[in-house]
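> Take a look at the structures listed below.
No value in this document is a laboratory result; all are computed from the given coordinates. Only a predicted model underlies this, so the values are computations on that prediction, with no experimental measurement involved. Cβ atoms are built from the backbone, for glycine too; each structure is taken alone.
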Structure 1
Amino acid sequence: MNFYQSAYDLKFFNFTAEQISSEREHLVHNLISKAIENAIQKIETPATSALLGAQKDAVISRVEAATKKNMQSLRLLDKKYFHIPSHVLQVEDFHLEHQPTPLEEEKKNNELEHLKLRFRQNLITLAKVEAEGNHYASVAKIAQEETDIHKQVYKDCKCIKLSMMAEVASLVATMSD
């Protein structure tokens, strides 16, 4: 990783990938040392104390050598993921942002005005549809009342012969002439 990228990462992340990797390796070394010391304390006797103490560093070195390959893979992952990509625009880099030309701004403004006009037209259409819906709802209420009245009349007039009523009505009409 180059110096400028490291400085950039340090400025915005407050750490670099190398620092993260070094910190992890230091923690792994401390964990290995403490684990081996704990193992030595559990198995040591006064007779084996000097021998175990002398071989402690050699065992730590062998364990660290065995983990070195995995630590190298982690270091590569750190380099890959713990940095700010070049395509990310920081606040101080806003001067690099695309500045629209006056023609582009005019085009966007025209499009915005067109969308505002369509919005107003859609609001008007929506209001008309709601008014029609309310009108039909009130007409439906009146029609339902009328249907209920007709049902009541038919129910009450089942015993009256409608053909006789028509004859009476025509007689009354001819008498009045």
Structure 2
Amino acid sequence: MDVPATATHTAVLVLVPEAEPVVGTLRHRLDPSAPQGVPAHVTVLFPFVPAAEVDDATVDRLREAVRDVAPFSCRFDAVRWFGEDYVWLAPTPAALFDDLTERVQRAFPAHPPYEGEHEPVPHLTVGYRRHSSLAALQQAADELAPRLPFDAHIERVHLLAGALEAGSWRVVAEAPLGRA
């Protein structure tokens, strides 16, 4: 296990490389996690286990949590908003991502999604207002609409670790789906 010594946070994410040509440039401008090294993704569980506590047993438990989930395909077909603060892409079917979150959360009950502050909604963040402006987010939404839909195939979840610094996030483990 190669968790960077400088890592302060971890996350379980579904990486969506198919999204990069569509949202990569926008995310780099509008979502600070992109320059920190976090690729386009749908969050399964954040925050996750503290970086200093991640070990082989953590990864084994994560793999066990998702091993009975079959790989699946999804479509990103709509630009959505959380109020006027976040612009994001909606995956369809969202229920498959909900299932991943529920399974991982059951395996790690001490780590509720978003620290229990709000209910998780499967989404691929493009940008948020705390690091941008409403006008920039609206422009991004307008640019994205004609680029949709695109499809993605999901075969694994990823454990990433990093800090709130440029280029610090790394994939430290993968948990394949459907590998009973």
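> Given a value of 0.85 for FRET efficiency 1/(1 + (r/R0)^6) of positions 46 and 78 (r between Cβ atoms, R0 = 30 Å, to 0.05), point me to the structure among 1, 2 it was derived from.
Value 0.85 for FRET efficiency 1/(1 + (r/R0)^6) of positions 46 and 78 (r between Cβ atoms, R0 = 30 Å, to 0.05) corresponds to 2 out of 1, 2.
> For volume of the Cα convex hull per residue in Å³, for residues 62-109 alone, which of the structures 1, 2 scores highest?
The maximum falls on structure 1.
> Now for a separate question. Match the computed value 5.8 of mean projected area of the Cα convex hull in nm², for residues 102-157 alone to one of the structures 1, 2, and report its label.
Of the structures listed, the value fits 2.
> Out of 1, 2, which one gives 1.00 for FRET efficiency 1/(1 + (r/R0)^6) of positions 6 and 38 (r between Cβ atoms, R0 = 30 Å, to 0.05) as computed from the coordinates?
Derived from 2, not from the others.
> By the measure Rg/Rh (Cα atoms, Kirkwood Rh), tell me the structure among 1, 2 with the highest figure.
1
> Tell me which of 1, 2 gives 25 when you compute relative contact order in percent (Cα under 8 Å, 6 or more apart).
1
> When distance in nm of label points 7 Å out along Cα→Cβ at positions 150 and 166 is calculated, the result is 1.7; to which of the structures 1, 2 does this value belong?
1
> If helix-only ellipticity at 222 nm (-39500 (n - 2.57) for each DSSP H run of 4 or more, over all residues; to 500) is computed to be -8000, which of 1, 2 is the source?
That value comes from structure 2.
> To continue, here is another question. Starting from the value 3.2: which structure in 1, 2 was distance in nm of label points 7 Å out along Cα→Cβ at positions 70 and 126 calculated from?
This figure was derived from 2.
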